[in-house]
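Each structure below is given as C-alpha cells.
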Structure 1
Amino acid sequence: MNSRFIRAVVLTLCATFSALGQTAPYQITVLATNISDYGGLGEWSFAALFEGEQDAVLFDTGFKKDTVLHNVLHLGVDLSEVEKVVLSHFHSDHTGGLLILREHFRLANESALSQVYVAAGFFDQRATAAGVEVGPGEFASAQDFKSAAEALGIRFTVITEPTEIAPKLWLTGPVPRVEEHYNGPAGLFINQNGAPVPDIIMDDQSLGYLTDKGWLMTSGCGHSGLINTGKVLQSIKDGPIYSIVGGFHLWQADNETLDRTASWLEEQGLGLMMGGHCTGIAAAETIASQLQLPRSHISHAAIGSVITPELTIIRSSVE
C-alpha cells in the first residue's frame, strides 16, 4: 500500500480523534447553593462540578468549610481525580471549602484539587472602613489564606486574560466594566497608592463552556455584570449565550435592570437557565417569563441539580 496513502489515513484519523476529544461534553452538578435536596446542606454560596471524560473542573467551593465536603459525600461525588479548581472571586461564600476539600481528597490522590485558578486582584487585601481586614475563606489576611493553601500543596495560577483551562472551558479573567460598572455589595476597600478605594471586585471571573449550542456561562456572583461577562465570552468565539448557570446577583435588581438584562439575553439566544445562589428566584422567573422559556428549561438550582452533557436539566428537589 502506498506510504503516502497510509500517512494520510493516519493523519485523518488523528485529526478525527482530536476533534472528538475537543467536543468534551461535560455534566454539570451543583454542589453548593441556597436550596438543598433531602440530606444535603444548603447555604448562601455556590459550587459546581464540570465533569467530562477527559477532564474535570470544580467551580467554587462553598461558604462554610465543610458544606461542599458534606454534599459530595451525600451525593456520592468523588473529587479525588479532580485536579483543577476555579475560584470566581475572593468572597468567603465561594472560597470557604477549598482547604478542607484539598485535605480530604489528597489522601486518595496527591494531585487532587491542587491547581487553583484565580483572577488578577484576588489576593489584594480588603478592609472595612474601620480598618478590619477581610480575606478569602475564614481568613482575615489574603496572604495567610494563600500561605495556608500552598502549605497543602496547592498551586495558584493568576489569570489576567481569557484562558482555556480544559477542552472547551474558558476563564474570562478580569472582566472589563463596559455595560455594567459593578454588581454587588459595598463596604470594603483596597489600598491603592496609600489611599483606600472602594472594592468593586475586579478579580471576579466566570467560566465559559463552549457547547454545540453556544456559550454556557457560569458565574459565582456575576459581580462584573452578566452582559459584560457575556461579551468577553463572545470575544473568544462569537456565538449565542445559550445558557447561564450559577449566581448573578440579581436578587435586589430593580425592574429596569431586569428588563435590560432579559432583553440582552433574549437577543443573544438564551435557551436554558439555572440561576442559583444570589440570582434570586423572583429575578430568574422574571427573565424566564420575558423570554418565554419552557418550564423544562429553567431551574433555580439545588444541591444535586444536574445539567447533562445533552444540555437537559435534572432536578434534585422541589425547586
Structure 2
Amino acid sequence: MGKKFNVSRTAVWKHVNELRRIGYEIDSSPRIGYSFVKSPDLVIPAEIALGLNTSIMGRRILYREEVTSTQDEAGDAARKGAEEGVVVISERQTRGRGRKGRLWASPPREGVYFSTILRPNLRPTQIIQIPLIAGVAVCKAIRRVTPLEPRIKWPNDITIGGKKVGGILAEMSSDMDRVNHIVLGIGVNVNTECSLLPEPTRGIATSLAEKCGEYVSRVRLVQCLLAEFDALYRTFLVSGFDMLREEWKALDSTVGSWVKVIDGNEEMKGKALDIDGEGFLLVRKENGDVKRIISGDVSLIGRDN
C-alpha cells in the first residue's frame, strides 16, 4: 500500500488507525498486512458515491457527524447559491423536524437523515408535488433493499403496517410567481430502536429493521433513494406530474379511506376520493360536499368513529 500510494508505512498505519477509530473493523498480521473485516455503515460521501449513478442528486454530498437539522444546513447552503442536487446528510440531528415544526427523533447512526437542494421552474402552488414524488422514491428504495411493502399516507408519511417509518419535509424560498429553491428533507427509521423513542413518537413509529427482523444497510438505502428520486425528478421536470400521480396512487393508503382532517382549529371527517392534478387531496364530507385539502393533518379512521 505504501508503494502504491507513495507514502511511508507509518502513514499507512496512521490512516488505518483513523478508519478503525470511526468504526471500520480492520485486522492486521505481521509480514502479511491489513485485512478489511467490516464497514460501520457510515453515511459518508465516499461510501454513498461508490456505485452511485445519478444525474442530479448527490453529485455533491456534504457530510456532518451531527447537526441541529439537515434542513437548516441545506437551507443555508441554498441561500449561498449551492447548486441543485447538493445533499446534506448527517449521522444525528439534535433538533430534526417534520411538518409544522414537530420533532423528528434522530438517534445517532440508526436512521437516514438528509436534505437536498432543488431549483425547479415551478409556481409556489406546485410545491406539494415535490414531497409526493419523493414519497414514491422512498417507497421504491425501501422495496429494493428490504422485502417490505411501504405505503404513502397523504401528503408525506411513509408507513408500514399502519405505523410511520419515514417522513418528508419540503421548505421553499419563492417570489409571488416562482420558486427560487426548495429544501427537501427525508427521514427514515432504518435500524432505529423504536421502544427508546420519546413519546408520542414511540407509539406510532416503526423501523425497517423492526419490521423485517434484520439489520438494514443505511448506505445502500441512501444510494437507492437518491437513484430513485433522481429518475422520478428528471421525469417530472420533462413531463410534469400527471404520470407520476398514477405511481403515487399505486402506493397510496389514503384514497378510498375514511379520514379525519385537522387544519388549525378546524376538524372534518369524510371519505378521501382522489388527489387532483396538482396533488391536493379531495375529500367528500359527511354532508356530501367535496372539499379540496391543501394542508392539514390527515388520519385514517373507521366509518363509525
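No lab work stands behind these numbers, since they all come straight from the coordinates. In this text the structure is predicted, and so the values were computed from the model without any measurement. Cβ atoms are built from the backbone, for glycine too; each structure is taken alone.
Brief remarks follow.
- For percent of Cα pairs over 32 Å apart computed as 31, the structure of 1, 2 it came from: 2
- Once distance in nm of label points 7 Å out along Cα→Cβ at positions 230 and 294 is computed for every structure in 1, 2, the highest value turns out to be that of 2.
- Each of structures 1, 2 was scored by mean count of other Cβ atoms within 10 Å over residues 214-221; the highest score is held by 1.
- Among candidates 1, 2, the computation of Cα Rg over 2.2 N^0.38 Å, for residues 78-149 alone that gave 1.17 used structure 1.
- Top of 1, 2 by FRET efficiency 1/(1 + (r/R0)^6) of positions 30 and 54 (r between Cβ atoms, R0 = 30 Å, to 0.05), largest first: 1
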